[in-house]
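These are the structures, in structure tokens.
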Structure I
């Protein structure tokens, strides 16, 4: 392949999201000459990180006091803070439980153990943190975050995180080539990766590098790969994140003998509005995450999931898959006057159907009226009313005898006005990826590290299976990104 120009550097980072940027900053801090390739134009830079909520799940066994160094200089909400401690064991065990024990134990230990240390390092580099208001409640006159919710958020959410990291990159004089996609890894006669061939709007270029770090995401923006690996109808779902994660890095790595690992039939798939865009839906405020306070029904008017199984942060990444299985791949969240005040801010201006009659609501939604009225009646009658409703904890207020039961936060749908929101599956990221070791080196099909090649972030597999806790993706990316940057710089 002819290249119009050649560039040389110590380390080339392919992909400019959270994981790649952290890797680049750490490598630059160690004295390496670093170049970042970002497939997107500058205004859309940042990969999936840009479309995230900017949430970082960390272990904080010291509770509120662990956040004090992170929040210096932040305009905090008025009131005394009460952040319940969250231990490393609790964090680790939750990841393992949600993955049905499949998540790589050593990898999980690494990003859990280094989570607090890493966000403190990011603060030192220039990232500004804030407290997540979505998971805060007022209790005993204090601003309270219960253990297990996601407390730490980058100032400005995902877009704010990306722009802060790029600001650090620019201050460190790390060069970024925008609208530049890597398309081939360069391998020498010894089997060592010594750079990449990339393409920008003017043509091909050769980038010679002593080490290459792949941080260019999974295959969620590639409908063909989704159909091949995830199954029927996954090529039709809405994409929450970036349009640029089309599996390029995976193909390049497999072409030179990298090994695949992880849950190739699994993905992060949450709940988005039916009217959201097909691509980059998260940019439109499409999340519909107040489902624990509703009943969710399909076109037949029937419930099909336990809406109150756990906190939203532990169930949202799997519910999209359940919606995709329903008739027409759509569902409807049903609230009444008691639960409408509990809706998150994304619902406030959202498209909805509202009525003072459950029958008229079903008719306007064009769902099975008889089935819907029967489902609401049975739900209301099955609630154990002796148990009090408490929104900030697993309150045990449940139904009994239903399939499925709602196991927490069950409240009768009996007080007009009634309100409904149509929701569908929104795909965020894929779980299958490249096999790496603890040093983030990519492993080949003979279980040997490929010299000169590292990988971090959503391009890697073995971390998440079936489901995962919110805030874990960015945290995993930052921890492993630091490791990759340090390792690549130390082995020039």
Structure II
């Protein structure tokens, strides 16, 4: 029986004891064994102690995809400090706000982010120290020099279950970013649950091409693999050809990504013909809606099942899941698992809705956040009587499978009728010639707001605005059809690979 650590920073205790020389991480030409990763975590922890960092203090992390993010994150936890991963796609003003808001004492930055870190630090007087991976007069970088001089002898501290282990920031769709207070016990529990759900063991080889600072990477691959003793490959960024090459080179068995990334991989016909991707056994697709044709095409090309996923930073972060080896229902993000309660409620936030009716997802599980850092009003609004009110609308079928419909903020009220963008998008994706689509609201003087669609065609001229409008009118609710359709070469993506709905909404405002 697995003994789970009380501190998330020691997540890989068991595989470390079982086989310390096993490879944990591959990046470029570097291989990092479990004992090496452990020693580097301890050394980084001692670097922070020497800088005066104490339990409960915040340590901000500004990293592109670099394995040093892992040791900085887990090393800080071992001190009892709270790492704050920063989204490097944010602007400097937003990052300066987060650094100030979280009261970070130290900023740790990768080589790729060193220049930006030196610009940001003077803007935030709270940050008293900067540990940055950049060239120094010595042979090693300053970061590596600091680690080499630090001790790997680190006495283990007692960690309370509800102690905060990490403070990622989420902004949802409106307002200033909010710090989410995740606990050691909750995140260890969720990592162990996902290890079982995804069927991860020491033989698995994962691939991380999504940002390490995002839950898609950490919850979808890094934490389940480390607790299981598997190994994973970190790519510096997403390039579809490099991903395909890495799958063959490292015999990758598992990966997680967002729909746009899988679409780009499938478009690389020449690379797929040159490289053997037959090692892939299972993939998880999340962070955005997954069209039916993507499932089918991926399974045809890779010969492996694709499972849709759902998660939110505050919610576990994964409250419902598709289990590997279980029945996969197209369009469903899975079922609640033992220890996680999930239900759908009406607008009053209390009354449960019947099967196949839309409702807001509320969930209760050990991985829930404690609330928001310095945001008591937002905490009270979202966390009620032990339940998280997610703001996400879903429906549940009679077998307990949940289907994502959209966020409360995305829902379009058309003269009193609720229109969920995903339902219109799914309908348009059934139309021949449509490769990708996003539906957003447009103000209307009579109905308040109406849907409009941005469409990417499978090839230029494959469909017309009139054809698409008639297609939806013939098959969907009349009030839900898109009043205008705009054609794009590609949908704009945000920093985590999701379609940037806010950008599309701005385009609607300026459209003639």
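Each reported figure results from applying straightforward, stated rules to the coordinates on display, with no laboratory input. Because the structure is a prediction, the values reported are computed rather than measured. Cβ atoms are built from the backbone, for glycine too; each structure is taken alone.
Tabulated data for the structure shown
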quantity	calculated
FRET efficiency 1/(1 + (r/R0)^6) of positions 283 and 467 (r between Cβ atoms, R0 = 25 Å, to 0.05) - highest-scoring structure of I, II	I
Parent structure of the calculated result 17.4, given that mean count of other Cβ atoms within 10 Å over residues 19-26 is the read-out and I, II the choices	II
Highest-scoring label, criterion being FRET efficiency 1/(1 + (r/R0)^6) of positions 227 and 267 (r between Cβ atoms, R0 = 25 Å, to 0.05), among I, II	I
Structure responsible for 50, 43, 31, with Cα extents along the principal axes in Å, for residues 147-250 alone calculated and labels I, II on offer	I
If log10 I(q)/I(0) by the Debye sum over Cα atoms at q = 0.05, 0.13 Å⁻¹ is computed and equals -0.20, -1.19, the structure in I, II	I
Comparison of I, II - label where distance in nm of label points 7 Å out along Cα→Cβ at positions 83 and 403 is highest	I
Test item: distance in nm of label points 7 Å out along Cα→Cβ at positions 75 and 371 calculated as 3.3, pick one of I, II	II
At a computed 10 (relative contact order in percent (Cα under 8 Å, 6 or more apart)), which of I, II	II
